[in-house]
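Pasting the structures here.
Read the figures in this text as sums done on the coordinates, not as results from a lab. Everything quoted here is computed from the prediction, not taken from an experiment. Cβ atoms are built from the backbone, for glycine too; each structure is taken alone.
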Structure I
Amino acid sequence: MFLGVNVDHVATVREARREVEPDPLIAALLAVRGGADGITLHLREDRRHIQDSDLIKIRSKISIELNLEMAATHEMVNIALKIRPDMVTLVPEKRAELTTEGGLDLIKGRKKIKKAIDMIQGSGTPVSLFINPAVSDILISKDMGAQMVEIHTGLYANARGGQKTAELDRVKKAIKKGLDLGLQVNAGHGLNFTNVKKIAAIKGLRGLYIGHSIIANSIYMGIENAVREMKQLIEISSSK
């Protein structure tokens, strides 16, 4: 199973002091050595962590998939068309949020999202939509022409007891519906070295996109080893 590693939080540490280190490029290269299949960067409108220069450097230095997470805005679409990442994931974005709080509002933002999909995929770059684990969102994503979706696993990751089982079931149903409709289906958000196993065991998933837990654990074990351990957990779980 594909593992995409998000290195945004390396830049978060750097921007806390407005220094030149730690460098997301070095983190990305180490992640590749650890077995990452792709690198994810979220270029936010407020540039709170990843900067345009990070995107340009990493695009030129890594040979594996580069996934650009971005809002469906005119500015970001133009950047995607210029940089030509291997894929784009459209995500919701609020200035006050600590992290992405949920999937895209596909009804309210339908016109803007559809326009972004058409422009980006028209240039040859596949688009994934970051959506809530709901069958209705899968249906809308398919109707809008996205080639891929990423199921938001945050509610599953944060749930406890019986609610965790219920949230896992929602994720599974959304994944199945996506696969039935011919979409490529990914999952991510809030996954860590404990809760990733049940998600990785879901058949048909293309890949998992994980950032915070890997970067957090790399403080203790190093990025290369943190990525390697996560990759091994996914491979074991997905092969059962």
Structure II
Amino acid sequence: MKKRLVHGTPITPKRLLPQLRGHSFCVSFMHPEQLEDCIKLVGKDEVLILDNGAFTAWKKGIKLDDTWWEKYYAWANDAMDRCPNAVCVIPDVINGSEQENLELIAKAIKGGKIKYPERAMAIWHLNESMGMLEKLFACFNFVGFGSCQEFDVARNKPGSPYMRKISEAWANMKYWSFKYAKDRPWIHMMRGLGVLHKIGFDSADSCNIAMNHWRNKNTVVHHVAQFADRLAAKVNHQELTEMPLFCNAA
């Protein structure tokens, strides 16, 4: 199955964004300025992830209350109305408990905040229990994996705590597929470009191009498009050429 590399926005300068026509995108509620362009450019079989921006807001000291989330859901629902590829990321509590995150999920789904619950993505943090993941597995078509200090996606060598936890999750999901008689959800790794070619995730988002495309701008015509094609080739195990990938920016 083809893996999707989801490109974080904004891409600057904006005139370069059309070079990514046909790709997948992630647009944050904290930086929504390229949403309309991404709706037009996203590929037919690709995904447009609508991120709630909770982590960015938390780092900036912005209070994340019900008013904030109401604005986010209104923004996301409008985008989903106009883009069938759009998937809405349900907010989570930064450093919160499983119960706190389940309460936010319940508000989003049972409370009717998300207009298209079949295109909602719930986040499972790797320091949470397999029981929590099982709940999300049973209820959602899209589940995002979020790393944490204990299970850091950047520390993904064989035998690392991160890889052991991912292996445990994958083994459990195989069992749950039989238990619930359903295919596993689409699994997205948050900021996971560095492991997308190693692990059977369906997609991962990265700001690699947004941060690093300028490194090739004077050496390659349509350098953003070629950079994206190179990254896609890597995650789908295709033949590579010698352009640098800068994967440390995932």
Structure III
Amino acid sequence: MHFDVHTSAFFFDVDGTLVDLQPHPDDVRADLDLTKLLSHLHLRCHGALAFVSGRRLSDLDRIFAPLHYTCVGLHGAEIRFPDGTKHHTSAQIMDHARPALRLYVAQHPGLFLEDKGATLAVHFRARPDLSADVIACLNQFAPGDDIAVQEGKAVAELKPTAYDKGSAILSLMKLPPFAGRTPVFFGDDLTDEFGFAAINALGGCSVRIGAAETPTDAQAHLENPQALRALLALHLT
């Protein structure tokens, strides 16, 4: 695959894409080599770089410190725009599910509830035997059309249906410094398929990180985060 760092806009999922998955979400932190690589790319693409994640903005800032770039958090329920202004969806949207999910997780050792405010994620990496049960539990709290269950790698999440990574990318592509550039999106999970579809519709480049046999709308494939870093370094030389 080929892209021009001077004329492209770059969108990156984080976990499993830029960094390897870890047993606990708080264990993830970008190493110095990665922050240097991203800083170089940010300079070369004139700031047209954004992280697009299911994580909170505050968590993304922790992972990539001292970098402070445009970010999409919680699949679009949080956004920090290029001018620094922010959009936040109220945590109250999950109040109907929060107490019951805390109790459910407490009753099932090995599960972990990640309360992100406007989304609630139950991690079952340590209890893969409970994956179907977790998803069934979450579906009890996704009534009507406002809340959906989003599945991922060893995690399932309640999220507002109004937001996804694709719509967030489309919003950013209307704004400088992203507008007028060719978008490139790198992702690894089911949540990233919304982004791949949006990028393809814009005539950009969509790249799936991970197993090549996984069904995807992405146009290209890279084996792992290390392969992505090597690709970016090659284009920056």
Answer label among I, II, III for the case where semi-axes √(5λ) of the Cα gyration tensor in Å, for residues 93-204 alone, calculated from the coordinates, equals 24, 16, 12: I
Origin of the value 25, 23, 16, where semi-axes √(5λ) of the Cα gyration tensor in Å was derived from one of I, II, III: I
At a computed -8000 (helix-only ellipticity at 222 nm (-39500 (n - 2.57) for each DSSP H run of 4 or more, over all residues; to 500)), which of I, II, III: III
Origin of the value 0.75, where FRET efficiency 1/(1 + (r/R0)^6) of positions 61 and 101 (r between Cβ atoms, R0 = 25 Å, to 0.05) was derived from one of I, II, III: II
